[in-house]
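Read the figures in this text as sums done on the coordinates, not as results from a lab. Quick caveat: nothing in here was measured; it's all calculated off a predicted structure. Cβ atoms are built from the backbone, for glycine too; each structure is taken alone.
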Structure P
Amino acid sequence: MLAGCGRYADFTLPAPSGQPREVHWRWVPPKDPLLRPSGGEVDVLNPSMANGKLFYSVFDGKTWYTALDGKRVLTPKGWEGGYIAANGSVIFHGGQYWHWYHVLGPDIPKIAFARSKDGQEWDRDTSPALDVGPRGSWDERGVADPYVIEAGGSLYLYYLGQDRARQQRLGVATSTDGHTWTKLRSNPILEVGEPGSFDENGLGEPAIWTSYGSWWMLYTGRAHDEVRRIGLARSSDGVRWQKVKGFIIQGDQPWNAKVVCDPHVEPLPDGRVKVWFGGGDVAHPAERIHGQIGLGELIPEP
């Protein structure tokens, strides 16, 4: 069944960087948001930093679009439907911005791909970069929340998959050109939490980096009451993951009291990790949460 619908393979990521050591991450939160809605915007969320440019998602009450420097740079068009061209991941590759983003066309979430020289004008692919899986698969009813990294000459896309029961978990795919992706045969790579846990109702929005001899993942977890928080997982190969028990980033200010989500990471030479993230004060899985963007840090400690 899998061989007849899409590309699948067994693979791992290259060996993680850094000297292996036991490390505990301490979260240093911001007090105030970095970016707030303005000028008719309802939510600003899903930050993605590339080559010094901060791309982010905006909901205007009807449509989700991608913005840069306060301007719309990508709105849904054609096969992408009319609701969303956002919740994306941008990298700077070969002198261009490469952007993978969530669309809803024709009625199922899929991942699209576009390229740009300046981050303003985009050349879009005319079909999904990552499509849903075959009937009965873990990602049959939707793929979304892309996060792309480069490692060892290949690209790796971590993403949310949704099954027919609307359960949302995480998987990974690999590519050399950004458009044709091969999914890991053993997906999903991370499961929802036990009943009563902060991530029992679904996972999403992974963010990946490597340091201290491990691959690390921040991810958003949805609780039963739709309060969202960020968890941490660790891996030696990028495909087999273990959640780090006891690590949860939750809102500590009125503006992010109910939602902390959408992490984007930038490892620094001294071992710290910058974390851009979304926050909101309404417990809802999608929009109208008074979404704002913050910037915090993870500090490594023995």
Structure Q
Amino acid sequence: MSLDDLPPLREVIAQHGLGANKAFGQHFLLDLNLTGKIARLAGDMSQTHAIEIGPGPGGLTRAILAAGAKTLTVVEKDSRFLGALGDIGTASGGRLHVEQADAMQVDEVACLPAGGDKVILSNLPYNVGTLLLIKWLEAEPVWWSRAVLMFQREVADRVVASPGSKAYGRLAVIAQSRCTVRMGLKVPARAFTPPPKIDSAVVVLDPLPAGTRFEDVAALGVVTASAFGQRRKTLRRSLAQAAGQTGAGAEDLIAEAGLDAGARAETVDVPGFQRLARAWRAARATGP
């Protein structure tokens, strides 16, 4: 049996009695033309070890294998899908490895073969998509060379947002401090089974080279949480909580970062937040 011989996904779902589980944020993507477009956003995978989170019945899984991934590891928490994924594994000629695990707990590097580029492709479960992205962004050393990730449209907009836009916030600052980001593909709700209430979109992230990638994600998380937690207030007021952890005043940190204390968080660009994170870290090191 080859991948082309596998039955249509709707038949697989019916055969195995697979319904989407709302508790896991599951929405199935059955359009093989669409899953093929998503897989191709990863580029040439002939020498790449791919990993997919939450494959479900395997629509994107098939597309990744068909696109030529050297190997593919899928991480699936829901045991109901293991039979369908096993069939894909048989048809893949040994290129598919199935890991039954919670994606928030799994050690991706330990699951993947050594050597070669590592690419993440996933139609992420809605309930943990942002948490997984933060997990991968914080990874050091960075073990992946590209991520092609589908989110709810509003989350995707937040990843690629520019300063001054309504969607601009912590997620944009952290993601763009670690990666180049771009919108890859917009996916209407009707493409899913069952259809969610909102549209989705695919974001492509490429880690920045060492030396240009901002390293202190923890400090960046502190200052962005404080600044955007009260985003309608000026930095002078919104950064009081973060400054209080250092013994310095908010205006001292803002001045050190070369920012305007009367500005609001959504107007500060990514390099500005990086300077603020460095100032916070330096003050924390010398503070009480």
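Miscellaneous remarks
- Test item: log10 I(q)/I(0) by the Debye sum over Cα atoms at q = 0.11 Å⁻¹ calculated as -0.67, pick one of P, Q: Q
- Per mean count of other Cβ atoms within 10 Å over residues 68-75, the highest-valued of structures P, Q: Q
- Calculated for structures P, Q, FRET efficiency 1/(1 + (r/R0)^6) of positions 28 and 268 (r between Cβ atoms, R0 = 35 Å, to 0.05) is largest in P.
- Test item: helix-only ellipticity at 222 nm (-39500 (n - 2.57) for each DSSP H run of 4 or more, over all residues; to 500) calculated as -11000, pick one of P, Q: Q
- Structure responsible for 19, with relative contact order in percent (Cα under 8 Å, 6 or more apart) calculated and labels P, Q on offer: P
- Source structure (of P, Q) for distance in nm of label points 7 Å out along Cα→Cβ at positions 12 and 260, computed value 5.4: Q
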